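**Student:** What follows is a set of structures to go through.
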Structure 1
């Protein structure tokens with residue numbers, strides 16, 4: 001039933017198999033997870049979390065590393081259900097071995113690797129604005145005071161979404177207080193950079 005074409009029925013069968021014997025089922029289901037584009041990714045994530053990171057981490061990492069570009073992004077996104085160290089090492093390998101846009105975006109979305117910040121920093125210079133968006137978001141999660149100037153530089157990006165996410169990421173850095181963020185805004189020469197920082201400052205005030 002899990003191998004069937006009915007999306008709802010096959011996914012329900014997959015979940016039943018995982019609940020019966022997750023360690024045996026994961027070997028059967030991993031190729032199906034990769035190939036079933038009609039399966040809900042959020043539902044699969046819940047299913048994998050129920051099974052536990054001890055069960056899913058290694059099979060998921062192997063599948064993500066071996067997947068064809070068509071299937072890799074979904075498997076990479078699911079690495080969030082794996083043990084943190086497995087996710088970090090797998091994402092690190094993937095980012096160093098692929099140039100596929102969707103796979104890179106997926107890897108940066110689950111990025112949480114403070115030991116390899118240089119990789120995320122390099123993607124700030126990528127030609128693809130969608131990749132640059134995820135790179136600034138990654139630095140917002142794991143960056144240091146050293147990344148303040150890089151994120152300020154991203155406020156000059158030609159793409160609005162990059163500027164907006166860069167401003168948001170700048171505001172989330174532990175080294176950036178509300179006062180410091182205001183000083184950054186005053187120090188910008190470009191009106192669009194001041195505007196985007198003003199927007200993020202306003203959002204920050206509303207959130208507190």
Structure 2
């Protein structure tokens with residue numbers, strides 16, 4: 001583990017190879033699992049506010065769930081709010097493209113210039129997960145390994161893409177450029193140590 005700006009970062013984030021391969025996985029992380037995407041407190045309010053901006057980019061089933069359950073739901077096992085699910089499966093904000101690949105309706109609205117909110121940061125960071133209680137001063141970043149991402153691990157190895165580089169944009173969005181610079185320095189230091 002590394003302590004960077006009071007955030008614990010697992011070695012795996014600095015050393016593991018990862019690069020999404022949507023042709024292989026079809027975006028399965030958007031429909032597999034028991035819970036929706038975890039939401040930060042401010043994101044809960046943001047989703048309520050932007051629903052009129054994004055609803056045309058959602059599937060009919062997803063929009064129906066959001067209209068009946070709300071833009072977020074509470075998951076007792078996680079002790080956290082997250083995105084609602086369609087019948088316990090896909091995220092309500094997910095839709096499929098013509099090739100059967102999952103897309104985030106929020107992100108498609110952002111790409112179209114309809115909203116300034118790109119998508120929940122937990123989705124943007126994935127497969128990096130934020131653990132702990134940031135509001136209490138404890139936060140840790142871990143690599144969540146999942147079999148459905150095996151193609152991403154293989155592609156990352158082929159392209160020599162470290163996980164922290166793959167997640168660069170999301171890490172900077174969440175923590176700022178100085179944090180990312182320190183993270184990169186720690187990764188380079190680890191690489192140098194392993195070659196000595």
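**Student:** When percent of Cα pairs over 15 Å apart, for residues 55-142 alone is calculated for each of the structures 1, 2, which structure yields the highest value?
**Tutor:** The structure with the largest value is 2.
**Student:** Another question, then. When mean count of other Cβ atoms within 10 Å over residues 7-14 is computed for each of 1, 2, which one produces 19.1?
**Tutor:** 2
**Student:** Compute relative contact order in percent (Cα under 8 Å, 6 or more apart) for each of 1, 2 and report the one that scores greatest.
**Tutor:** Sorting by relative contact order in percent (Cα under 8 Å, 6 or more apart) in descending order puts 2 first.
**Student:** Given -22500 as the derived value for helix-only ellipticity at 222 nm (-39500 (n - 2.57) for each DSSP H run of 4 or more, over all residues; to 500), which of the supplied structures 1, 2 does it correspond to?
**Tutor:** This value belongs to structure 1.
**Student:** I've got another one for you. Given a value of 2.9 for distance in nm of label points 7 Å out along Cα→Cβ at positions 47 and 95, calculated from one of 1, 2, which structure does it belong to?
**Tutor:** 1
**Student:** Hey, FRET efficiency 1/(1 + (r/R0)^6) of positions 111 and 159 (r between Cβ atoms, R0 = 25 Å, to 0.05) derived from one of 1, 2 reads 0.55; which structure?
**Tutor:** 2
**Student:** Using the calculated result 0.05 for FRET efficiency 1/(1 + (r/R0)^6) of positions 15 and 167 (r between Cβ atoms, R0 = 25 Å, to 0.05), pick out the matching structure from 1, 2.
**Tutor:** 1
**Student:** Hey, percent of Cα pairs over 28 Å apart derived from one of 1, 2 reads 39; which structure?
**Tutor:** Matching structure: 1.
**Student:** Given a computed value of 0.65 for FRET efficiency 1/(1 + (r/R0)^6) of positions 79 and 183 (r between Cβ atoms, R0 = 30 Å, to 0.05), which structure among 1, 2 does it belong to?
**Tutor:** 2
A short reminder: the numbers here are calculations on the coordinates, not readings from a lab. Bear in mind the structure is a predicted one, so any value in this text is a computation, not a measurement. Cβ atoms are built from the backbone, for glycine too; each structure is taken alone.
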